[in-house]
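A.B. asks: The structures considered in this document are given below.
Here, each number is a calculation from the coordinates, and none is a lab measurement. Model, not experiment: these values are computed from the prediction. Cβ atoms are built from the backbone, for glycine too; each structure is taken alone.
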Structure I
Amino acid sequence: MTVSLEETLVHASVNEATEKPLQNWLTNFLDQQPSYDVKVRTRRPRPRKVYCRSCQTETSKCSSCGEPFISNGEKGVDAALVTDLLSLAWQRAYDVAILVSGDADYVPAVEYVQSQGLKVINAVWASKGHDLRNACWGSFRLDDQVAALTRS
């Protein structure tokens, strides 16, 4: 069996205010590697309100420390990843996709791709993504690979 890795697509989101080193690594190092295509989207912190069903009140700050509640929602990463997974499957650009995620929202796309005779392997942390892992053709735990990913 011959395995050929022709392209690695990376979809990531970063908070520019707190994750500048990650953003720099993704754009200035990883994206410059042969066969890597890195797409970075920005997450912008937004204030959010929390609703308490018990007392039926809404608040935007923590009652203990007064800090505002912040939401760092990703914008577009999930849709971009599913678009690539489906469009590249339609083009028969891959036989096996490796999906590094634990997000069960990908299950329908994975099931469709696999119904077309392609395979999806899930790389996931042990405590995450049981539904996605079960939907995929195969999986491996990232926890077991961390030791091999050290810098020499």
Structure II
Amino acid sequence: KLAAEAAPRLAEEREAEAAERMRRLGSLAPVEARRRAAAVSKDQRVEAMGPVKTPREWAVACEAIREAAIAAARAGQTITYEAIHLVAYEATGLKLSFRMNGRMCMEINRGEDGCLLSSIIVRTDTGRPGDGFEPFARQSGFSDPLGVLQQAVFRHFGGAA
């Protein structure tokens, strides 16, 4: 009974934490976000995570990245790969290798959303998702242009379009 009563409050706290993380990381200048993500990536003391190697941390990072992406969508914004790397690091103390980027981005999507949340995760230099996004989108049954996919995300999560 206590758990059921606390669930809405905990969900609100997680949502507020994700929004704050998104606000903080989203306000970083692209050069600064890239610098911080590169520093974590190059730090030999920071272990890399993976779905097989560190399944618990992978799940925590996946949920934290999903929450940050949803917070971005609610604000009608995209989120960069560098920002998701920093979210993963803050949530777990481990780094998300660039090799695992695509897999993590695929895993934040949920069928019940009816849209591809990962469409709003973009490269800093192009403002578009990475090369693997379009084949993944088509394979997942989404063939609309990127802008249409992103607008669907903003609408679904209640963000400004």
Structure III
Amino acid sequence: MVALYVTSVEAAGKTALCAGIGKKLVAQGKKVGYFKPVQLSEPGGSDGRDIAFVKEALGLTESTDVICPLHLSRKELWQGLTGDEADFVQGLKRAYGKVSKGKDIVLVEGLSEVGKDKVSTLACQNISEALDTRVVIVLRYFPFMEVGELTKVARKLGQRLLGVI
């Protein structure tokens, strides 16, 4: 089974990319899963429409609570990532096991602001490692883009980083 963790520097179409890749793979006869390990429950966080969109696009039967098991504030996520990480990681692995069972590939949608925000960056590193995924970072076009932070993230991800779109 292959897993791909999709993250971004800011809002850049992660959900649409997951749906598009997933639809292409389904058309090729692959069994595709979708997992959003953490939903930020604060202003600016998604309201769950992204999960419903991908679920419908891919014809998934898992409940929304299985696809997205954690609804946390940024502070709670930081505590999970830096506190008793073993419990946090084991909980994610259990939830991921439900989504990935019988699948050829699972698309894992991470948070935005990787490289800009320490919580999102640590979540990308820890979750992609815990679930043994490859990572794709989605960028929006900017005429003048600062790549310093992105380069740091790429170094930390090492061989997990599949590419930047």
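A.B. asks: With helix-only ellipticity at 222 nm (-39500 (n - 2.57) for each DSSP H run of 4 or more, over all residues; to 500) coming out at -19000, pick the structure among I, II, III it was computed from.
C.D. replies: Working: I: -6000; II: -19000; III: -14000.
Checking each candidate, the match is II.
A.B. asks: Comparing I, II, III, where is Cα Rg over 2.2 N^0.38 Å highest?
C.D. replies: Largest calculated value belongs to I.
A.B. asks: Another question, then. Matching task: 3.6 is the computed value of distance in nm of label points 7 Å out along Cα→Cβ at positions 20 and 124. Pick the structure from I, II, III.
C.D. replies: The read-out was computed on structure I.
A.B. asks: Let me ask something additional. Quick check: 14.1 is what I get for mean count of other Cβ atoms within 10 Å over residues 60-67, calculated from one of I, II, III. Which structure matches?
C.D. replies: Values: I: 8.6; II: 21.0; III: 14.1.
Only structure III yields this read-out.
A.B. asks: If we compute distance in nm of label points 7 Å out along Cα→Cβ at positions 12 and 116 for structures I, II, III, which one ends up with the highest value?
C.D. replies: Values: I: 2.7; II: 3.6; III: 1.0.
Going through I, II, III one by one, distance in nm of label points 7 Å out along Cα→Cβ at positions 12 and 116 peaks for structure II.
A.B. asks: Also: Between I, II, III, which one scores greatest on mean count of other Cβ atoms within 10 Å over residues 28-35?
C.D. replies: Of structures I, II, III, the maximum of mean count of other Cβ atoms within 10 Å over residues 28-35 occurs in III.
A.B. asks: Now, a different point. With relative contact order in percent (Cα under 8 Å, 6 or more apart) computed per structure, which member of I, II, III shows the largest figure?
C.D. replies: For this comparison of relative contact order in percent (Cα under 8 Å, 6 or more apart), the top structure is III.
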